[in-house]
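Every number in this text was worked out from the coordinates using simple rules, so none of it is lab data. Being a predicted model, the structure only gives us computed values, none of them experimental. Cβ atoms are built from the backbone, for glycine too; each structure is taken alone.
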Structure I
Amino acid sequence: MSYLIYVAIFGTAITLFLWLRDARIFFRTGLAGYRKAAYGGVVYGAIASLGAAFTISMPDFEILGLGLILLALYLQGKIVREKVWKNERTLERFLGSVPVYRTNKK
């Protein structure tokens, strides 16, 4: 078993974590950029999971699997999001803790 399997699992976990963080921020703020990121995160999580499946199940295609995971992470980072933090600590930003407010609320 290659060490690249662990890299693939970690990359997939990070992709799914970022998707859930974007979804949490969207549900707390209602911002359109995070809505787009949360919806896109479903697709990027699926691509990363497919890449992890390639890496784990077919050792000959582990580079292809890692490429799919890197592609998912790259595309996930290209989505434009609004600035929601001002002076929060790193842990709060990492977990997606933002003040609850709705932009689409009357």
Structure II
Amino acid sequence: MVEEMIKLRKMLDDRNIEWSDESWECKLSMGGELEISRTHFTIKGHEFSAINGFGTMGGYTINKDHNLGKIELMELGGALYNDGEPVGHLFADDVIKELEEVFREI
């Protein structure tokens, strides 16, 4: 798990926002593995997913040794945050700032 995801989870804890680890990994038959670190949380009834890993904006595509280490954030099933579209390449601090702009206080 990248450092920014660890930081985000700590920041959520510091704000008493419950989160769950929804990460997954898949072993490939030809060798190697794909993985996504995924943190789900809810703020004022709105569900969010913060991810990093294979195919994510801020993660990696082919070689996980070249993970950019940033977070992609998306509201699940809603359009309050960025019209329901994901925003990528965020640091943990950016995620909190984005959410504070939407909710004014978290």
Structure III
Amino acid sequence: MTKFVTTLLFAILAALGVYMARRRIVFALKTGAVVYVVLMFARLVLAMGSVADHLDDLIWPAVFLLIAWVILWWISTSYAERREREKSGKKAQIARRASSTGRSAR
């Protein structure tokens, strides 16, 4: 349990450092996830003496990480689609206004 907590702590610290440097939350979350996965594999490699005993240390965190990745992917995709719809809707409104002002001037 302590390995899980320390690995998670290192990943959170890396994500926090990236967020402080770049002020991009999605980039920070992705960086934290990558750091977490790399640290999990590094811990498994360092404990190669009995990989079968340490495989359960990877399975559940990997499952939780996969679930979190799917949720974050769905949220970011739906946000990007909504932003694109709003952007195209605003462009259509501007085009309608421009064409209506052009007609009234004639």
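Descriptive notes on the structure:
- Comparison of I, II, III - label where Cα Rg over 2.2 N^0.38 Å is highest: III
- If distance in nm of label points 7 Å out along Cα→Cβ at positions 30 and 62 is computed and equals 1.1, the structure in I, II, III: II
- Per relative contact order in percent (Cα under 8 Å, 6 or more apart), the highest-valued of structures I, II, III: I
- Each of I, II, III could give helix-only ellipticity at 222 nm (-39500 (n - 2.57) for each DSSP H run of 4 or more, over all residues; to 500), but the derived value -33500 comes from III.
- Among I, II, III, which structure scores highest (criterion: distance in nm of label points 7 Å out along Cα→Cβ at positions 46 and 94): III
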